[in-house]
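There are structures below to look over.
Values quoted throughout were computed directly from the atomic coordinates according to the rules given, and no laboratory measurement underlies them. This structure is a prediction, so every number in the text was calculated from the model and none was measured. Cβ atoms are built from the backbone, for glycine too; each structure is taken alone.
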Structure 1
Amino acid sequence: MTIRKVGVAGLGIMGARMARRLIEKGFEVMVWNRTAARAEALRSAGAAVAATPRALAEACDVVVGCVADPPAVERLVFGADGVLAGSRPGFLYLETSTISPALSKRTAEALREKGADALEAPVTGSKIGAEKGTLLFMTGGRQETFHALQPVIQALGTKAIHCGDTGMASTMKLIGNAMISYMLEGFCESLTLGRKAGLSVETMVAVIQASGYASPYYDFKGVAIKNRDFDTHFSIDLLVKDQALALEEARNLGVPMPGLAAMREVFQAARGRGFGHEDIVAVVKVLEANAGLKA
């Protein structure tokens with residue numbers, strides 16, 4: 001299969017950057033977004049604009065889905081004018097949204113009934129990775145579909161790990177975002193304690209990063225906390241959505257996750273204070289306020 005025309009459905013923080021990257025890599029790109037005005041900048045960059053997800057699928061060899069949550073995927077794929085309605089034998093769908101394993105399986109099964117196929121491929125690397133083409137893809141589905149989609153995946157990322165059958169990659173992404181929750185909560189609680197005791201953020205990060213519990217993540221988020229930079233790379237709203245999906249899957253499998261359940265309430269508190277649209281590191285503001293610290 002030669003992939004020439006690639007559609008991108010969903011032009012948020014990640015999708016818009018992925019579409020631009022595909023244009024830069026020489027693909028014929030068509031885009032669709034629920035709010036049509038978001039497509040105009042990409043039209044100016046050379047992309048065609050589809051009126052519906054169905055029209056997007058009908059015109060393209062591959063459609064990349066990148067939307068916010070499972071209801072948005074339901075509408076995108078299964079709506080009357082959705083991707084499924086425009087699919088056909090040989091058509092491929094690359095699902096980069098973070099959704100439940102069950103929805104990933106249902107999407108793939110529905111497309112296969114029409115002679116098409118889907119590869120679940122949630123990503124990590126945030127908006128910087130989408131812009132620079134350095135995303136990590138976690139993929140699940142048929143090996144032949146994984147290989148067929150390599151031209152698109154390689155244009156958008158530097159590594160793709162095939163996790164197994166459909167559903168395995170969605171599970172892996174939920175595991176990853178659960179781990180981010182643990183890391184960020186521990187980091188922010190610890191920095192809040194240190195600040196209350198009189199330590200500077202710079203000193204604490206320097207010690208952490210020189211130790212056995214260092215992580216590149218702490219450099220990135222430590223600078224954001226120091227500079228009070230809560231510009232969104234990955235929003236609190238979306239992380240809470242992913243925490244809920246992880247807890248749902250844990251219940252389905254009989255796996256207790258008491259730590260994640262407790263941390264979700266802290267992030268929910270951040271949403272309650274109006275920080276939901278901000279970057280996940282903005283959760284530190286809730287912890288600081290509860291400790292009586294000023295920004």
Structure 2
Amino acid sequence: MTDIRRTFLITGVSSGLGRAFAEAALGGGHAVVGTVRRAEAAASFEALAPGRAHALELDVTDFAAIPGGVAEAERRAGPIDVLVNNAGYGHEGVLEESSIDDLRRQFDANVFGPVAMIQAVLPGMRARRRGRIVNVTSMGGFITMPGIGFYCGSKFALEGISEALGKEVAGFGIRVTALAPGQFRTDWAGRSMDRTPRSIPDYDAVMDPIRAARQAKSGNQPGDPAKAAQALLTLIQSEDPPARLFLGEDALGLVAQKLDAMRTELAAWDAVSRSTGFA
């Protein structure tokens with residue numbers, strides 16, 4: 001591992017994991033440009049480390065503003081060494097009850113915004129032949145749960161984009177990792193979550209207990225954001241980072257269960273899968 005000072009661009013640093021990531025990077029002596037959506041959040045962020053904490057007012061769903069925002073970030077803090085695509089939110093709602101607009105907003109924030117950020121930093125990273133891109137996905141980018149289908153879909157999409165991108169840019173010295181947290185003690189399941197109102201009684205049995213449990217657990221999740229931030233720094237310092245890093249025992253356990261189920265299903269349907277070629 002190497003321990004050098006870098007310039008981070010982290011989206012969504014006002015609270016939650018984004019704030020923890022920024023505080024840890026600043027604590028490690030790095031410079032951080034953090035995106036916020038309100039002026040009052042900008043002043044609070046820059047007070048964390050005057051001269052090294054740079055607030056950038058930017059909404060990642062305002063795609064047209066992103067290239068200029070990244071240019072402003074580099075003007076103020078220098079070339080971006082590490083992009084952490086953290087900004088996003090969760091949508092909770094049964095698919096049949098949710099709208100296409102709900103889906104579009106979810107993908108705007110969780111997929112299209114991160115891709116626009118990547119496209120803005122890649123030319124500089126490619127020219128310098130170095131850089132790190134960390135896309136914060138979720139264990140919900142590999143496992144699924146009822147009632148968060150749009151969220152899981154967005155994170156599955158970002159996982160796939162991350163993995164393919166890593167293969168495209170590896171030859172330029174750029175490393176890409178999908179960072180997939182389990183349940184961490186943030187506002188993700190509380191005030192930050194967008195919830196579609198319930199309307200179809202047939203889904204009560206599956207959805208009502210899940211919604212109640214998620215709301216009850218908000219603020220009591222097992223994951224510590226500060227420790228997730230230290231894991232991010234360890235990842236950034238690695239010369240050989242993984243394409244995907246799960247965070248949390250809950251994530252590891254659920255992913256292992258899904259892998260076992262996939263192996264069982266593959267074996268059960270092996271003959272059908274192999275029956276489709278020309279004889």
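As an exercise: helix-only ellipticity at 222 nm (-39500 (n - 2.57) for each DSSP H run of 4 or more, over all residues; to 500), calculated from one structure in 1, 2, equals -14500. Which structure is it?
It must be structure 2, since only it matches.
Among the shown structures 1, 2, from which was the value 0.4 of distance in nm of label points 7 Å out along Cα→Cβ at positions 11 and 35 calculated?
Attributed to the structure labelled 2.
Of the structures labelled 1, 2, one was used to calculate distance in nm of label points 7 Å out along Cα→Cβ at positions 123 and 195, giving 3.2. Name it.
Answer for the origin of the read-out: 1.
When Rg and Dmax of the Cα atoms in Å, for residues 107-266 alone is computed for each of 1, 2, which one produces 17.4, 57?
Computing Rg and Dmax of the Cα atoms in Å, for residues 107-266 alone on every structure in 1, 2 gives 17.4, 57 only for 2.
Tell me which structure, out of 1, 2, gives 2.5 once distance in nm of label points 7 Å out along Cα→Cβ at positions 19 and 147 is calculated.
The structure behind it is 2.
Have a look at 1, 2 and say which one yields 13 for relative contact order in percent (Cα under 8 Å, 6 or more apart), as calculated.
It traces back to 1.
If you work out distance in nm of label points 7 Å out along Cα→Cβ at positions 67 and 131 for 1, 2, which one comes out largest?
Largest calculated value belongs to 1.
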